[in-house]
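Pasting the structures here.
Every number in this text was worked out from the coordinates using simple rules, so none of it is lab data. Here the structure is a predicted model, which is why all the values come from computation and not from measurement. Cβ atoms are built from the backbone, for glycine too; each structure is taken alone.
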Structure I
Amino acid sequence: MLPDTSSEAAVPLGRTIHEGVAREAARRPHSIAVRCNDESISYGELNRRANQLGNRLIGLGVKPGALVAIAMERSIEMVIGLLGILKSGGAYLPIDPAYPKDRIEFILADAQPLALVTTSASLPSLPAAEAALVLIDRSTRGSGEEGNPNESSTLSSLAYVIYTSGSTGWPKGCRVTHGNVMRLFSSTERWFGFGPDDVWTFFHSHVFDFSVWEIWGALVYGGTVVVVPYVVSRSPKEFHDLLVREKVTILNQTPSAFRTLIDADSVSNRPPTALSLRYVIFGGEALELQMLEPWFDRYGDRRPELINMYGITETTVHVTYRPITLSDLTTGNGSVIGLPIPDLEIWLLDKERKPVAEGAVGEMYISGAGVCEGYLNRPELTKERFIDWAPSAEQPKMRLYRSGDLARRLPDGGLTYLGRIDQQVKIRGFRIETGEIESTLAKHPAIRANVVVARNDGPGSTARLVAYVVLAGEPVTRSDLRRYLGKGLPEFMVPSAYVSVAELPLTGNGKLDRKALPSPPTRSPAVLTPFSAPRSKHE
């Protein structure tokens, strides 16, 4: 049964993000809006301090369309800063202070923000910038105009610009509007029924668009945001403790991060009732279904519900919706991502941009209200990735975003994600989707997690497939894995090398860090054993 969203908790259509939060502040000024460690802030105080920052930024010349950079550690002040920037009419430009200096300098030079919001603690790690400097820990406590700023932003105004990796080696800024964001919540209300009793985690970096869903998903519904400090986000045990202590109901995770949480949960000695979760929502990377088996053994598939939501920054966080159930573990459909959310449509096209046959693999092109405005200062790249297309000559053209992701449509109309076009590898003339190998290998009982890459180590060497595996606890022979894979895959898709690792490395956004995978040994061992950390300098 779908939740009833006819109550006052429904997202106010036609309002900007900050107007939606201001509505909740007027309704429940004394309710907790944000918590971090032992500190908390009410909706009334959040609105007041964000107003102070917004009015100060207006005084510096910020208007609708202007960019304001925000660079600091995750904190209550960061949430105030993000909201304050929106209240000024400007759009926020998130920057991670831990980024390499060259990357920060490039983003600041490319985006030309009018102001830079940071804290006294984060300032020393940032390069000098031409933008006006605003120290939020010194400017939003007891000073400045506290009324709602007089600004003129609309649903078509920019809300944020998030820089993502670029194929040229330099990042590109995605321009996303208030309308792109607010329709995301209104179009998914019927599935989730978010409300003021929900507690969300702000787990991901603000430079990762999953944070857009986490922060504003909580605040436009009157819920509570629990800020997860970076060090806690990297400690599965501490994060599990936080989920229990804070009674979190809405958890958003990349599959790689959730895998480590499953392990922490399994050894916590807490009963399943210790967690208050209603939903676990996946995004950011492919979901390997077999990794969920220990979780389902402990919690079943009804509460919490596990939802897989494929998404892209250029199409505003989420594109599809698919509840994951126990039965999915036995279907062998791979990373099922489901159907597009109601105001989006997905087209599977071939290289000539013609629809592929039923059941065939195609590149995903997305149309609809979530497609962003394009890239900042990159008209040629915008033209390349955002195209005008029509299914036939008789039909009007629509604007599509070319995702670079491959998928196959299942008989029920849902989609299975098959990886990136640029992760397709070629070994001895054969084109290979490594995701298919990973999906097969994940079903082996000795394997808890895995990733398969093509490597060419050193001059004169030939490319080969290497499988990095996290073992479930028991040793396994290399020949056993090869025989197992050979039952369902052709010989050219069976990796030649296997490396046992303690955990698959993660990036700052919680995604798999392929670049951090170690080089395989010259000769693969006959028997793989669970990774054991060195106990001495000699080891």
Structure II
Amino acid sequence: MKRVTIDVGLLVLAAAGCRVENAELQRGANAINAADLAQRIQVLAADSLEGRAPSSPGEEKTIRYLVDQFRQLGLKSGSGEDYLQQVPMVALTADHNMTLTIQGKGKATSLTYGDQFVAFTSRVAERTGLQGSDLVFAGYGIVAPEYGWNDFAGTDVKGKTIVVLVNDPGFATGDTSLFKGHTMTYYGRWTYKYEEAARQGAAGVLIVHETAPAAYPWDVVKDSWSGPRFMLENPDNMSRAAVEGWITVDVARQLFQDAGMNYDSLKARAAQRGFKAVPLGLKASLAVHSTIRRSTSHNVLAVLPGTTRADEYVIYMAHWDHFGRDTTRQGDQIFNGALDNASGTAGLLELAKAYAALERNPARSVLFLAVTGEEQGLLGSQYYATHPVYPLNKTVAAINMDGLDIYGPMRDITVIGYGNSELDDYVTEAAKAQNRVVRPDAEPEKGFYFRSDHFSFAKVGVPALDPEAGINSVAHGEEWGRQQRDEYTAQRYHKPSDEYDPHWDLSGAVDDLRLLFRVGYQLATNPVFPNWRAGSEFKAKRDSMMAGAR
């Protein structure tokens, strides 16, 4: 009888604990609402913030607003007294008055900046360039021993300029035995192409742009790369290729024709194992003149302290920055970045409000991290991940928000990189509570997993979640949902037209934020540390990190 009495007592305590937890979950979820979210987006996407460029008057206004909001919610500074982590940056602004000249085979071609090519340098130097640099077609520009792939085998490209394809061979062929088939790997990202070119000692690297494998039109390349390029202050930048850039596919076709070759034939060969780089018999010349400006940008950190495991942290994050203002443009010059990412930053504040509304803080601390420089290459999150304020082996997980749902309630929610970590289970449980399902990335070929701030944490081993709005609209169905996403990418992504629209239906964003609140709350109360799944390239770092903690 005594044993039965104890068990009943434990059941009563467990039931009471569940009631308390459910009440707290409801209390936090109720604090999130569409009206406040809309108001925050409008503030962050206003013309007065001038596109929220790092190290600009727009940054000063943005971080002041964020700090004021966190203070009003009663959250503590996550870094000293001012809520800020300084991020040292250098900005290079290339003079657009440049011409890329290609000579050889008895012909000279001058290419026009913006319409036919975009070029820049990652070297912190006022003047750099190419002078009669041999052009070599290096396929996808990939060295991947684990896939048995080396586009540079038997070829020395030191001092030469390589022409490479975007994405990777699996996308081009649809062959699931090549890399990850239709799903882009990191080898397919432009960031990797430039990194590998530097390792090979190339003087220049030109990526051929095609809309399908790049996942965005040429205008996005032109707009994204034509302003100041921010980088973390790093002496290693001088080891990069002297010139990095893009050319249109039409330019590539003409250059290959001038070289007596066929672009499509060589592209097909480049997607086959054993491909060897091909000298084009052409030479490239280009002078890049850059203005250098060193500055300090800022991440904003606010903390809700935990109760019994306050030294362990769950991170919510969103990037506050966008592309600022381009005074060379006719008409609208401000890149307001309303969806990308005033919406995610506003969502970060709504989640902070939800946690502040709780009667009792969860066991673990919750860090709200608004990062800078995402649009310039994940710079703010990279800086935090490599200069963490709180130990990475005490960081439970990171939850990223980059563009909220503006199209109303969805029957699903997307997890970019689904299958990578045990965080998927938390999302699945939270989605089930809303009678929704979890959908893997519908467009894995676009490499979204490598394009937002969660990736900075994944690279250092911290399990990182990148949720995205669903596609299957409750009111209009899945086809309509896809059409809305495609229309945004084609018409407003990284353009001045990404502005707040009062017709947005933010009820779906509220659903998603409430779901993410539940995920974070469970992570903050559950004593378990989630991990990457077996086979993930990030698991070894996490295992090593946690073994060191023990």
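Suppose you compute relative contact order in percent (Cα under 8 Å, 6 or more apart) for every structure in I, II: which one lands on 10?
I
Starting from the value 2.8: which structure in I, II was distance in nm of label points 7 Å out along Cα→Cβ at positions 292 and 372 calculated from?
Derived from I, not from the others.
Given 178 as the derived value for volume of the Cα convex hull per residue in Å³, which of the supplied structures I, II does it correspond to?
Matching structure: I.
Looking at structures I, II, which one was helix-only ellipticity at 222 nm (-39500 (n - 2.57) for each DSSP H run of 4 or more, over all residues; to 500) calculated from, given that it came out as -7500?
It traces back to I.
Given a value of 2.35 for Cα Rg over 2.2 N^0.38 Å, for residues 252-307 alone, calculated from one of I, II, which structure does it belong to?
Corresponding structure: II.
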